[in-house]
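FYI, it's all coordinate maths here, none of it is from the lab. Just so we're clear, the structure is a prediction, and the values are computed from it rather than from any experiment. Cβ atoms are built from the backbone, for glycine too; each structure is taken alone.
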Structure I
Amino acid sequence: MKLWSGRFTKQTQPLVDRFQASIPFDHILWKEDIKGSIAHVTMLGESGILPSHECEILIEGLHRVAEKFEKGEVKWTIEMEDIHMCVEQLLHEEIGDLAGKLHTARSRNDQTSLDLHLFVRSATHEIVTKLTELWEVMLHKAEQEMDLILPGYTHLQRAQPVRFSHHLLAYANMLERDSQRFQESYQRADLCPLGAGAISGTSFPIDRLAVSHSLGFHDLYDNSMDAVSDRDYVWEFLSNCSLVMIHLSRLAEELILWSSQEFQFVELDDAFCTGSSMMPQKKNPDVPELVRGKSGRVIGHLMGLFAMLKGLPLTYNKDMQEDKEALFDTFTTVRDVLSIMSPLIESMRCNKAKMYAAANDPYIGATDLADYLTKKGVPFRQAHHVAGNLVRYGLENGKSLVELTLEELQEFHPLLEDDVLEQLTVEAMVEARECIGGTAKKTVKAAIEAKRRRLETTKLWLSNDF
């Protein structure tokens with residue numbers, strides 16, 4: 001018999017049971033559901049709504065149900081519908097009819113919302129933890145490979161030489177912003193909805209603040225209708241995760257390019273690659289390829305949640321059950337991707353010779369040549385034109401910029417002197433950029449130190465908030 005079946009004259013069709021059941025996926029919320037139920041029952045006792053001895057029996061029974069879940073002894077069925085009904089039925093098996101009082105002054109609507117809030121808080125903590133681990137690996141790799149120089153690209157064309165460390169720090173910045181977004185959205189997940197009932201609160205004299213504090217929430221919803229219908233915090237979590245995956249997909253794409261035979265800038269460790277079932281020589285970058293592919297999966301969940309929420313009237317509608325699979329799969333996908341990217345980056349080997357050879361592109365110093373003239377008073381647009389003419393001349397004559405003689409240089413502008421060639425070496429071009437955000441060694445070292453301080457601030461947030 002369904003717990004809600006009092007007004008019905010027929011059993012639900014088995015097809016309907018299978019169609020609407022969420023227990024196949026929301027059973028993972030059992031810890032959150034039991035934690036919320038214990039807090040609720042404790043409040044019912046403290047508020048005098050239920051006798052204290054009954055509350056003790058209920059709480060003891062809930063602990064026994066939790067032990068069954070921990071030991072893998074729970075056999076849920078489709079007929080249980082969801083994790084909330086499942087826990088209540090298991091509790092009934094433990095303590096009998098008193099289990100029916102578990103639902104006093106509570107609805108599945110605010111119970112569902114509570115479980116999701118608890119889950120998103122915990123998931124946020126875990127994702128930020130994984131982000132900091134990868135962030136730290138990036139900083140360590142940047143320190144380790146400080147002297148590596150490779151070409152930076154625009155339009156996938158060689159543009160200017162940069163330190164490999166500087167390139168890695170760009171991704172470290174993305175990870176930092178990702179962690180900040182999760183920290184900011186955490187406060188909107190950190191609201192307690194319990195006590196909102198199905199839609200309008202409850203007539204029982206409950207103490208919502210007591211429940212909120214016992215569950216570690218910093219505040220509670222002040223509108224019962226908003227409490228049970230709000231999924232903004234779920235959407236924000238999926239949105240933040242989608243941006244994480246976009247950043248990691250960009251990194252994955254570069255790793256795929258860099259590890260190809262055409263680039264050979266890096267070699268991924270064998271432990272993170274696979275071979276071909278047909279071609280023995282192959283070493284495939286399957287991990288970054290899957291990271292790139294899984295980004296579409298996560299973005300798809302975000303778009304699905306968007307579409308599901310856009311036309312819903314207040315308050316709860318069964319459509320909202322569709323938030324859970326998107327949330328759970330997004331969390332596990334992003335957590336697993338972050339977990340594997342850290343050791344992949346850490347074990348990656350860099351090919352200094354290949355990077356440096358590519359950075360020594362014959363015409364990569366064109367911008368610095370234009371800057372040289374600009375510093376001597378030539379308008380940059382004119383200097384740019386001179387540098388472009390020199391590049392064309394070099395291409396036509398099979399010479400790089402540094403191979404041009406002083407006489408050839410001065411045919412294009414009289415202010416070009418011998419010292420210009422000294423400024424067109426790869427090392428000189430990299431070291432010339434000492435401005436904040438530049439690629440000079442001292443600038444990059446300062447950036448790493450600053451990012452380490454911000455990393456420690458994030459670690460402090462993780463330790464203080466939980």
Structure II
Amino acid sequence: MKSTVETLSPTRVRLAIEVPFVELEPSLRKAYREIGQQVTIPGFRKGKVPSNVIDQRVGRGAVLNEAVQEAIPQQLLAAVREHEVKTLGRPEVEITELTDGELLKFTAEVDVRPEITIPDLSGVEVTVDEVQIDETEIDEQVKGLRERFATLKTVERPAAEGDYVQIDLAATVDGAEVPGGSASNISHEVGSKQLLPGLDEVLVGQAAGDSTTFVTQLVAGDFAGRDADVAVTVRTVKEKELPELNDEFAQLASEFDTLEELRGDLRERVAKSKRLEQVYAARDKALAQLVEAASIPAPEGVVREEVDHRKQAMVDQLERIGASLEEYLAAEEKTEEQIDTELTEAATEGVKIQLLLDTLADAEQVQVTDDEFGHEIMHRAQRAGMAPQQYYDQLVRSGAATAIFGDVRRGKALSTVMERIKITDTAGNPVSLDELRAASEEEHGHEH
């Protein structure tokens with residue numbers, strides 16, 4: 001095999017490879033074997049068909065094609081190693097010449113890791129918001145707790161917004177019952193817009209035993225898009241009673257004896273959450289600074305693959321909630337081109353950050369231990385609701401295990417960045433990473 005490499009851009013090369021026919025012989029023998037196993041020819045046992053008979057029945061071209069498809073990845077790998085090319089993503093292969101018995105020539109364009117010079121980390125300074133807690137934020141937290149411990153009390157008066165009602169519903173279109181359009185004894189919060197459009201408006205002012213009708217447009221089923229007449233009967237009206245704000249409430253809603261202790265704990269939780277926001281803000285600002293200072297070019301092919309991957313994930317997510325990309329675009333008032341542009345911008349930035357952290361991991365000789373890799377697999381398996389071994393086997397089969405290994409290594413490189421940069425808040429106070437790390441670890445504990 002002979003090969004040459006041509007640089008097309010700082011992130012892309014073209015390899016031109018010539019393979020003498022003698023080097024294709026093992027792949028050719030394998031192709032004859034595999035095709036011989038697949039074809040049935042009278043007078044010959046499966047797998048025992050001579051090559052000249054296969055040439056007559058299947059065609060030499062088909063055998064040659066299979067041999068070439070098998071040989072190309074091996075030959076390409078050899079050329080990549082010979083020229084020490086740091087490839088990224090999938091190569092685009094084109095066969096330029098194939099002469100039976102003589103020669104195979106092909107080219108492969110592939111993205112490569114650009115040469116990156118990492119700026120001095122100790123010179124990176126970022127400013128994050130100062131942690132400030134307003135008492136109204138604690139009031140909001142207490143309000144949420146009160147809502148959770150509210151009780152419902154039956155009242156003898158017409159329903160108002162915020163009340164809970166027990167109702168019966170029956171929908172008809174032109175006098176015909178709508179399949180699945182009837183329900184009895186449903187609990188509904190007036191004003192929550194959780195059920196049919198138009199319902200909340202007619203419920204206000206209705207008392208127990210009252211009946212009324214309203215018109216709504218159906219969104220699903222046989223009558224989708226048609227107007228339906230809905231009869232609604234109110235069975236009971238209940239108002240929400242919030243518990244009194246005192247020490248008794250603190251004992252009911254938490255492990256604390258007094259309201260002041262409960263507020264103090266909520267204050268500490270809000271502070272932790274804000275310290276965690278500082279970590280993320282510092283990380284994002286530092287990475288943006290480093291990517292810009294290092295002038296990292298983004299490999300087009302890798303970005304394209306990442307955009308496709310992100311878009312597919314988006315479509316899958318929409319399908320899971322029963323929506324389509326068209327519906328999402330209509331709701332967001334965006335075109336598909338705008339979404340593609342947004343995805344491309346995000347993917348470009350993401351790929352640049354990966355390249356930066358990979359280069360830093362190489363420079364710092366970052367190693368990933370079996371324990372660290374195992375922990376990450378366990379966390380991901382838990383999140384996916386699978387047994388760790390089953391999850392790992394699936395990763396190996398799909399070839400994604402090395403990508404996760406890369407993620408862990410980049411995570412360690414990112415820790416190096418965070419330890420060496422200077423972080424201050426808007427009040428000019430230095431931000432201690434130990435405190436941030438404690439908040440971050442606690443958050444990860446909750447997450448997993």
Test item: helix-only ellipticity at 222 nm (-39500 (n - 2.57) for each DSSP H run of 4 or more, over all residues; to 500) calculated as -16500, pick one of I, II: II
statement: If semi-axes √(5λ) of the Cα gyration tensor in Å is calculated for I, II, the one returning 61, 23, 19 is structure I
- prompt: If mean count of other Cβ atoms within 10 Å over residues 177-184 is computed to be 19.2, which of I, II is the source?
  reply: I
